Structure 1
Amino acid sequence: MVLESMINPKNAEDKPWHVFFIAIVYTFVAVFFSNFLFPSQASILSIAMVTIIFVPFFQKLFKIEEEKDDLQAEKKIRMNFWMRHSQIIFVFSAFFLGIIVAMSFIFIFIPSQNIFQLQTETINSIATGNVLSSGHFEKFFFNNTQVMVLTFILSLLFGAGSVFILSWNASVIAVYVGLVVKSLTEKGYSMATAYIVGVPAGLGTIILHGIPEIVAYFLAGLAGGILSVGMLREKWGSKKFNMVLMDSIKIFVLAEVLILAAAIIEAV
């Protein structure tokens, strides 16, 4: 793939900002072709195209992560599970932020009702309280847990299927940030100034509960991804498979703890 010629998956963990810029470029490409080919379905097709582009890339990253567990099982390296897998969180973060930056830019500077129709409807339903209302800890916790479990299952079944869920969430946040930018333009700010100020301001309003929540989704995707690779590559019950399984369980539990923390923060 052209993506792999731009950045080697083996080096991505050492160069996450390369992934950030590549995510921006490919998001623009995905949105352009989605709107050109099927404009009425562009809001979901653009997410599907981003997923198609990046799934092979993340699948190879998951193989690299699984190989780290193999080395640990063989005692060729001595690192705890967080040291083994923390770098891929930065890759996920760079990928996620790249989509937000690209889609928020498109939302502001290339307005089209079709491109972000579903995302806008999601934001409106949240704003009117049809999905969640402030102060309801149980709703926040169970809704986010459902998304996290779905992320894990998709990653387990399809290797990097969690990329779709992450891309969708990034697009919704991008629209939210775009609405913050538009509100600034209505107050008299120039479009460029509103964008420069509005993007960090919009992200800042959700950062407290957003960071643990999104990182939890990253971790769930990682847990499912390395377990998926381990189930295909390792013999069930072997030392290597058990290491992969234990890492997957630990990462999943950590993800649920972060979901709990995010729900508490958001409910306050």
Structure 2
Amino acid sequence: MTSAIMDKRTEGVPGVGRQLTALVRMELLLLRRNLAATVMSVVTPLVVAVLLVSGDYDTEGRVARVSGVIGMIAVFCVHHHLTTSYASRRQEMVLKRLRAGLPSGPTILAGAASAAVLIFLAQAVLLIGYGVLVLDMPVPVNPLTMLLAMLLGAAVLAALAAALSAVTRSAEAAMLTTLPTVTIFLLSPGVLLPLGVLPESVESVAAYLPMGPFTEVLRTGWLGHELGGSDPSFVGSTLSALPWLAGLAMWLLIAADLTRRCFRWEPRHS
């Protein structure tokens, strides 16, 4: 009798997949209605990226450069943007109202991050296509590991943004609260700084920060081998990428735990 009543109550209630799809559609609709935000989120990063990758490089140098610029786009379009978005929506009670409905907390956070992650992936694909078609770069040997790195990297940056939003009082304050994390991410080896610029001891440690594995997998997947290697190989590049992908997965677990412990649903009043 009790199970029948429960089945009756849950009949017609959308599952997690449908809830997440609805949140994704809402995010994309909001972005489409806000032309200024769309231009800032889509057009501006691509223009800056094209300018940054233009120059006289050899094949490996250009692949390293484009991979670093993709990392830079992820930092700004996912991490910085979502820290601002989470803080703003918390203060405006949007997250609290959503939590009072059917979606669970993780579903709400994933839905809120969806538009930023999808835009980042689209920008990365466009930049890779620009490199291949315009800059005469080689076609990526292992796009599968590259895609996995971009998904895991974006998820790590989104989760860290959610955790950091707990100490962000407003959208305006995000410029200050994200300054340390954005600086660390951008100065990671292979993003804005070329490999070999930092002292070896510093670079060996910084390589294990989230953007280190991210750019390493992009470079290896694109070339089919590590920098300085030869004979592109799908299998070889996959094996080389596995430890770095495991590192990103570990960072995702850490970031998710930080979000679970720190994220605030209630508006900050002080």
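Which structure, out of 1, 2, was Cα Rg over 2.2 N^0.38 Å, for residues 152-247 alone calculated from, if the result is 1.26? The correct label is 2. Please state which of the structures 1, 2 yields 4.1 when distance in nm of label points 7 Å out along Cα→Cβ at positions 200 and 232 is computed from it. For distance in nm of label points 7 Å out along Cα→Cβ at positions 200 and 232, the value 4.1 is produced by structure 1. Which of the displayed structures (1, 2) returns the greatest value of distance in nm of label points 7 Å out along Cα→Cβ at positions 56 and 224 on calculation? Comparing 1, 2 by distance in nm of label points 7 Å out along Cα→Cβ at positions 56 and 224, the maximum is at 2. Each of 1, 2 could give helix-only ellipticity at 222 nm (-39500 (n - 2.57) for each DSSP H run of 4 or more, over all residues; to 500), but the derived value -22000 comes from 2.
Read-outs: derived from the displayed coordinates by stated rules, not from any lab. Nothing here was measured: the structure is a model prediction, and the numbers come from that model. Cβ atoms are built from the backbone, for glycine too; each structure is taken alone.
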